[in-house]
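The data blocks that follow each hold one structure.
Read the figures in this text as sums done on the coordinates, not as results from a lab. Source: prediction; values computed, not measured. Cβ atoms are built from the backbone, for glycine too; each structure is taken alone.
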Structure P
Amino acid sequence: MSHYTKMEVNYQQKYETELLLAIEEVLGAKPEVHDKPVELLNYFGEKTSTKTAEADRADKCHIVLRRGNGVLKDRPTNDVGWKRTEEGGYEAFLDDKGVTAAEAGKVSQMYAVAVAEKQTKLKGYSVSKKTLSDGRIQLTAVKY
């Protein structure tokens with residue numbers, strides 16, 4: 001049976017575009033984006049915000065990847081989502097059968113690289129990116 005893990009993530013709403021691109025690139029589908037949070041649905045199509053067991057419950061989210069899309073397509077999973085917080089960040093509600101720890105880490109990596117690249121370019125640097133053999137990404141910034 002699938003369960004949710006509520007995760008504090010270090011994403012900022014001012015870089016939501018970078019988060020959306022990272023989710024799409026790593027998880028293989030464009031997520032839904034909502035101004036007001038919407039229900040995540042479990043494997044059976046039931047709303048998860050009303051579940052009594054903590055592991056089965058997820059808050060309504062602003063960014064949603066529905067089961068049946070991307071990497072979730074062939075996995076016995078619930079929807080997954082990211083909820084905007086009042087502090088300007090996000091909380092993630094990930095299903096342990098839908099998004100692996102490696103995939104969640106890769107979303108974080110792609111987000112961090114995109115934000116660093118954007119900030120560096122805004123400061124007038126030219127940026128090149130190289131993926132190393134161990135999967136790490138190396139950014140090189142040069143200012144002429």
Structure Q
Amino acid sequence: MKYDKVKPSKSNRSKFDLDLSIGNDGERMFLEIITAGTVEVKSEQGRWAVSGNICIERSSYGNPSGLQKTEADYWVQNLMVDGEHYATIVFPTEVLRKIVEVEKPKEISGGDHNASSLWLLRLSKVFSKNTVEKVIQLCKSTSQKN
């Protein structure tokens with residue numbers, strides 16, 4: 001799908017922010033994610049709403065899996081409540097890996113036969129100013145090395 005085919009016409013722009021340039025950039029970014037990027041999608045059931053955590057798989061049956069294994073460009077976490085879609089969080093996979101590196105989340109066992117190792121990421125920490133600044137700094141230093 002090309003961006004020009006979904007770009008709003010002049011007559012219906014009143015629905016968008018005054019800063020159309022930034023809005024257009026955001027729309028292009030989203031279209032890139034859903035059309036050109038590879039995506040790993042996970043659905044988080046209702047416990048996240050009570051615990052404030054999302055679960056990220058790291059290994060299964062002793063082998064790297066989930067975030068440690070994926071080659072996807074983006075990691076998508078659907079947040080569900082009573083089987084209904086509540087929200088979706090989209091992370092560039094490398095950013096999510098940096099979040100795990102910074103936060104050093106608690107590891108638990110779960111999944112089928114409790115054979116998976118999972119990280120519990122607290123949403124309030126993931127989006128805290130402190131974590132965001134550390135992750136951005138890590139991403140910048142990594143990109144400068146490459």
Structure R
Amino acid sequence: MLEVHSGERLSEQLQVHFVELPKLPPRGVPRSDERLLEDWGRFLTARGDQELEELAMSSPVIARAKRALDFLSARPDAQELARINYISAMREAEARGEARGRAEALLLLDTRGLAVFEEQRERIMSCRDAAQLEQWLRRALSARSIDEVLG
């Protein structure tokens with residue numbers, strides 16, 4: 001690793017490893033000689049307390065990590081941060097869904113040969129109401145004009 005500006009080597013001791021978590025062997029498959037690495041991968045992708053507990057019982061290092069995770073998870077400030085992250089992720093997913101709905105509506109209108117003027121396209125693209133977008137999409141299936149779609 002090099003320092004960005006000077007190009008000076010930061011350390012001879014540093015190693016960077018990339019682990020593709022989806023490529024870990026499935027649970028139950030005999031482990032390789034990279035057992036600790038696999039345990040960390042399973043720790044990071046665990047789907048529940050029972051899975052974490054099983055990992056902790058098989059490795060003192062993972063047991064320490066689980067205790068630290070449990071400690072942090074019990075803190076109100078960490079819980080609030082998790083709640084904020086969850087709300088943010090849900091809002092992002094909702095926004096992606098709305099954008100997809102707008103794009104599908106325009107694609108459907110185009111496929112059906114209905115002319116959409118710039119002002120109408122802007123109205124569709126700026127809509128943030130999921131119910132309204134769904135209504136327009138349903139109307140677009142059988143409408144004879146963009147005016148019938150947008151009402």
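To test your reading of the models, identify which of P, Q, R gives 24.0 for mean count of other Cβ atoms within 10 Å over residues 75-82 when calculated. Label of the source structure: P.
Figure out for me which of the structures P, Q, R the number -20500 belongs to, where helix-only ellipticity at 222 nm (-39500 (n - 2.57) for each DSSP H run of 4 or more, over all residues; to 500) was derived from the coordinates. So the calculation was done on R. For which of the structures P, Q, R does the calculation of Cα extents along the principal axes in Å return 56, 44, 28? The value was obtained from structure Q.
Comparison across structures P, Q, R (criterion: relative contact order in percent (Cα under 8 Å, 6 or more apart)) gives the highest value for P.
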